[in-house]
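Take a look at these structures.
Values quoted throughout were computed directly from the atomic coordinates according to the rules given, and no laboratory measurement underlies them. Given the structure is predicted, the values throughout are model-derived calculations rather than measurements. Cβ atoms are built from the backbone, for glycine too; each structure is taken alone.
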Structure P
Amino acid sequence: MKSWLFPLTIAVILWGIAAFLRKKAVFFLPPQSALTFEIFGGVLMVIIILALTGGQLVREPRGAFFGVLTGLLAVGGTFFIFRALKEGPVSIITSFTALAIVITVVLGVTVLHEKLLPHHIAGIAMGIAAAILLSF
């Protein structure tokens, strides 16, 4: 078994539950408040992770830059997910977020020169089809 499969599985489970809980949050809060409380939860999780791993925070400038940029884009995207969830069904909205894979794959292939094999393309196409079909 590949070493990255277990942590990936845990991430998918946690993200799936989090996506559902976002909908519950916007039952009671406007999107900007729900986002703020999600960030508070994220900060708490970072503190827990740092405590469990010895508290080492490596501050290499290039990595820090990409980490901060990732946070800006992820939190910005999350805000718009909260806005969409305020009005729409979690099952459809969350399914559409799976289409982000297309952007990630294109960037991985063009910028990082990652290989994309035919079976990878087929899997991505099926994932896109699944997201579209789940939205109806």
Structure Q
Amino acid sequence: MNAYPITALATLVIAALMFVLAFNVGKARMKYGVKAPATTGEPTFERIYRVQMNTLESAICFLPCLWVFAAFMSDCWAGIVAAVWIVGRIVYAVSYQRDASKRTAGFAIGALALMVAMLGGACGVVRALLAAV
């Protein structure tokens, strides 16, 4: 399946981002003495943990929408949308880890990319369904 190389690359970058965020949680557990399965304790640890979990929650919704967008609209545009989402999540992660009140810009960037993928994918599916009628 070579039809979607840009979207495939973006998916791998997203997986790498999620790995790095999980690794950061492990480092923070050691640094702040928060033993698994605990998810509370030192506020800095809690922010690092929330970044990982919030990104995981967002990726679960974003990735299927991205692939539908790629399949029914454009691999290239899907890659651009994915790049925006990735940048948004990185901005979100860096901001949230420093100060929870500063996470809005990164969240908004990621949410915008998610909406583009979702609505664009939906438009592409509807267009394909109408063409089949």
Next item on the list: For mean count of other Cβ atoms within 10 Å over residues 77-84, find whichever of P, Q sits highest and give me its label.
Entry: Q
Next item on the list: Assign the value 15.7, calculated as Kirkwood radius over Cα pairs in Å, to the correct structure from P, Q.
Entry: Q
Item checked: Value 2.1, calculated as distance in nm of label points 7 Å out along Cα→Cβ at positions 5 and 69, assigned to which of P, Q -> Q
Item checked: At a computed 4.4 (distance in nm of label points 7 Å out along Cα→Cβ at positions 37 and 125), which of P, Q -> P
Notebook entry, point to check: If helix-only ellipticity at 222 nm (-39500 (n - 2.57) for each DSSP H run of 4 or more, over all residues; to 500) comes out at -27000 when worked out from the coordinates, which of P, Q was used?
Noted result: P
Next item on the list: Using distance in nm of label points 7 Å out along Cα→Cβ at positions 29 and 61 as the calculated read-out, with 2.7 as its value, let me know the right label among P, Q.
Entry: Q
Margin query: With FRET efficiency 1/(1 + (r/R0)^6) of positions 13 and 117 (r between Cβ atoms, R0 = 30 Å, to 0.05) as the yardstick, tell me which of P, Q scores highest.
Written below: Q
